Each structure stands twice: as structure tokens, then as C-alpha cells.
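Asker: Structures are listed in the sections that come next.
Just so you know, all these numbers are worked out from the coordinates, no wet-lab data involved. Model, not experiment: these values are computed from the prediction. Cβ atoms are built from the backbone, for glycine too; each structure is taken alone.
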Structure P
Amino acid sequence: MSEASLGGQFTFPGKSLTVQRIGYGAMQLAGPGVWGPPKDPDGAVALLREAVAAGVNHIDTSDYYGPHVTNQIIRQALHPYATGMVIVTKLGARRPPDMSWQPAISPQDLTAGVHDNLRNLGLDALDIVNYRVMGAGHGPEEGSIAEQVTVLADLRRKGLIRHIGLSNVTAAQVAEAQAITDIVCVQNNYNLIHRDDDALIDDLNRQGIAYVPFFPLGGFSPLQSSTLASVASRLGGTPMQIALAWLLHRSPNILLIPGTSSVAHLRENLAAGQLTLSPRTLAELDEIAAAIAVKQ
């Protein structure tokens, strides 16, 4: 696997961080339910090293995965980090002993979260910190995030954060945050079928801001489509590879962070960067979401 095959490169606003467009999402390095250590800690370390050896230089994580587990595994596997490695983490939640996901959005919570990430990753400053909005539902919900973004901007001025991003947000919240500080990336739920953010992606692309889809393969309900399966068969790939390749073709500012605990699946995900989809194939795949919209 050559670095050039990982979907090409993207440079975050400010020209200081350049990454391969296919990265790795570390959530699945933790145990079941994103809680506690994995069944095979040595295997998790080996998987991260395999990813980096293949050219991956963008890892997405959070200290509330585990909690603390994924960051500690990343540090064990990769510290001291190679030049050019970009680790993106997120704040906005905590994991109490009942294994639930609770908001952690006060200035004290956010500041403590930054220090937790720094300590467990073994860093003096965090490359990118996303403020993750914890809504009551499964998607973004309107509401001011000014207080939280202001806290992160202050931590940036103090040198603990280099860049700020957002996660699970609306277009209005992106605009609100941009009035406070520079935003380098937005991480929302988006894939071949779930396309609510089409307009936002295009707007961010015009600004040179990265869009990072979580659940690029559907998350807990993997993408299912006879069209997807048909295209995969025709092109000699898997349906999931086609879904990832579609995202890379969708817009040049899209960065991928598919997660897995399997080396075989990791290699399969990375190989999606080598697939070329013709305009005809892209139109065929676009019809999947259109058909679903009609049914709804």
C-alpha cells in the first residue's frame, strides 16, 4: 500500500497539517460497548502499527473511549509519534461507571478533558480537538455552542490545542463557532445513504475546511443495497469498499476514518483508496439515496 493510494492528501486550513485522506478511527480499539480494554491488547497495538506502516497519518480518537483506553493504546503503539502524524480527539462527553454517555460541557469539564487527552496520548499539545455536541437524539440539534467553543479557543491561546473542529453540529452552529475562532474540520454522520449534510459539505469545501463523516459505512446498521452489491461485484471490490470510494469521490474535502479491530478489514478499508468510480457509476450510486428519499 503506497501513501499515494490512500485517497490522496488534504491540507487543513492554515497549511500546517497535511494528511492522507483515508485515516483510522480508534473507537473500536476499546472493549465491547467502547468500554474497558480490548480482548486482545497486543492485537490492537499491532493493528495501529500496521495502519501507520501502510501510510495512515490521521488517527481519530477520544479520551472518553474506554474511557482512556484507546488513547493509552495509541501511545503504547506509536509514541514517540512519527513526524507528520495528526491525532484528532474530541471533547463533550464522559463515561460514568454505568457505561452511559453523558454530556461533559462545562468549562471545567472541557479543560479537564484536554488534560486527560494530553496525559494519555503523551503530548504537550493536541493537533485538533473537536467539540462533540451531545444531543438528545441521534443527530445534530440546534442550540448555542458559543460557551464551549470559547473555552476551546482560550485553551488554544494557551498552547494546549493547535486547531479546533466540531462534531455532530448544524450549519448554524458551524457559523456560530466560526464567529469565535477558526474551524478546521466538521465531523458529522454522513454516508452513501445518510446525506443530510450535502449542502454543508459543499459549503465547507468552498472554504477549504475538512468534512469527516462518522459512520461512513452505516455504523451499527451497515449499509445494505442491492445496487451497492451489484457495483461492487462489477468492479471487483466489496460493498464497503465501494461505499468508502464513493465518499472520496463525493468531495475533495472529505476525509475518512473507518474503524475496525481487524487487520484484514483495515487492509480492505485502505484499499478503497485505489478504486476509481466512473461518472456513470457515481450516478448509479447516487440513485440509492434518492430512492430512499422517495420512499420516506
Structure Q
Amino acid sequence: MSKNLIYTCCFHQEIYTDVVSHMINSFLRMNSSIDLLVYTTTEYKEIIQKKCPLATNILFVEKNFYKTMNQARISKLDVFDFPQIEKYEKALYLDADSLFLKKPDDIFGQITDDVVYTIGEGTILNEAEYWGRSLFLKESAEYVDREGLGAYALGFKNITVIKKLFIKIKQAFYLDMYQNKLRFYDQPFLNFFLIQNNMCNTEALKTFVKSRPSAAEALDKGIAIVHFAGCPGHGNVKLDLIDEFKTDYEKIKPQESETVALLKMQLAEMREKTAQLEALLLKQLQ
């Protein structure tokens, strides 16, 4: 088992099983040794497994009581409830509308301090509220504007201080949800708590993860993970963005030889057979 974990969430709308399937299949093509975990419902798990038949080693946690968009958005902070979390040293959360273009393994080498690593973007006093304007101004009317952060990628160590911080953010999120009906889901709360507590690094992952680059930019800069921002809760829009990017990327990326492609296919088949044998052996031992 890997010491590092990548995880994502898939709730609220069935169309997001298509979105996360793109992510899973792109991850499988990287042949990474890192474990990938999906938080989802029992129903969606079965749908995802049918859409990704080679994903035999993907881990799942089922939460069938998560129904709303708000629950879907804040579920990214539930990772410390994962029964096997103690086996991992570091974790990387990614929104389901993300694609892997390169192996993500090097990203974990950037996670060295006891903070949350994310992607700097926007400004916290932006009128759009995406980065927590009202939360910061409620704390202080004299708050100085600065770069905000995106909630689509979160890297961190498996340590108590991060776990406690996530709990505080969830509590504030749910309280505001019931009292004020929220301004922009979870991202403002992550901005406020991570920045207010000096618990974020918004620079280290910028060369690895980027939101909505062109295919040419992603290839030129060697970006490992691409995120497709915009229109939360509209899976059809996400799928259109992903399909457009993949079409453009396939046109310009260097083509691998037939030999390499065949070897990758054989490796995937071997992994699938190994997983089947392991499952059979486990069943017999039980």
C-alpha cells in the first residue's frame, strides 16, 4: 500500500459519475503506485465500477446520506473519517472534474510543512465572494486584500492539527448553511480559516496543478493535473469542457510508439488479473 493517498468525491448528481470516470481512467493511464479513493454512494459506486472496469484497485467509501450540493462540496473534509487513513502519511484531495496528464507522485514531495497546500488564485476581497470576502470583512473591516486560494486541490500531511482544522471548517460551514444559506459553498470557508490561521501554502503546487489551461499550455508547462473550473453542479458543462480539452490535447501531444502502448495495455491486464486472484484468495481464506 502506498504511503500517499489521492482522493475525490462524487455525490448529488448521477452525471458526476461520468465526470469522475474521466478522472479515474486518466489516473489509471499514469500507472502510479499511489492509492486513489472515491467518496460516493453505494449506487454511484456501482455505476462508476461499471464505467471503469479496469479500476479494480480503486478504493471506495460509501456515504449514502449525502444528498445535497452543500454536503457534496464539504465532503472533501471528511477524509480523516476514512477507516484506513492511519496507513497514509500524506493526502491530496482533487475535485472530480480533474484529469491526470502526468504521474502525480512528485506532488507529494512538495508537501513538507504542517500546512495545507493548495493553489493560489483570485483575491479574498473580490466582490464575487468566491474567496470569502464577507467572512474576512466580518472579522475586520480593515482586512488587507491578498491572493486567495482554490478549493479544488488540497495537499496535506496526515496529522492532528490538520484534522482539527478541518473539523472547525466543517462546523463553521454547516452553521452558516443553516443561518445564512451560504454565499459560495465551501471555498470561502477554506480561504478564511486557512489564511486566517496561516495554515496554507499557495505556491508550491502551482507548477503541478492548474485550472482551465489550454491544452497547449498544459503540455508546454508540463502540468500534471488539470482542473475544469466553473458551473458547480452542472456536470454536463464539465463533460463538455473535459471532452474539448482531451480532443485538443490528443492532437498536439507526442504520440507514443505502438510497442509502448501495447506494453501499457498488457500491464493493465496483468494488474486486473492480479486483483482478481487476490480477491479469490482472500475469499478462500475466509
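Asker: To which of P, Q does the computed value 40 (percent of Cα pairs over 18 Å apart, for residues 134-213 alone) belong? If you can, show how the numbers build up before the last one.
Answerer: Values: P: 40; Q: 46.
This figure was derived from P.
Asker: Comparing percent of Cα pairs over 15 Å apart, for residues 30-77 alone across structures P, Q, which is largest?
Answerer: Values: P: 41; Q: 50.
Largest value of percent of Cα pairs over 15 Å apart, for residues 30-77 alone: Q.
Asker: Right, something else. When FRET efficiency 1/(1 + (r/R0)^6) of positions 102 and 142 (r between Cβ atoms, R0 = 35 Å, to 0.05) is calculated, the result is 0.95; to which of the structures P, Q does this value belong? Don't jump to the answer; show the numbers that get you there.
Answerer: On the way: P: 0.95; Q: 0.25.
Derived from P, not from the others.
Asker: Same structure again: Who wins on distance in nm of label points 7 Å out along Cα→Cβ at positions 238 and 270 among P, Q, i.e. which is largest?
Answerer: Numbers: P: 1.5; Q: 3.4.
Evaluating distance in nm of label points 7 Å out along Cα→Cβ at positions 238 and 270 on every structure, the highest lands on Q.
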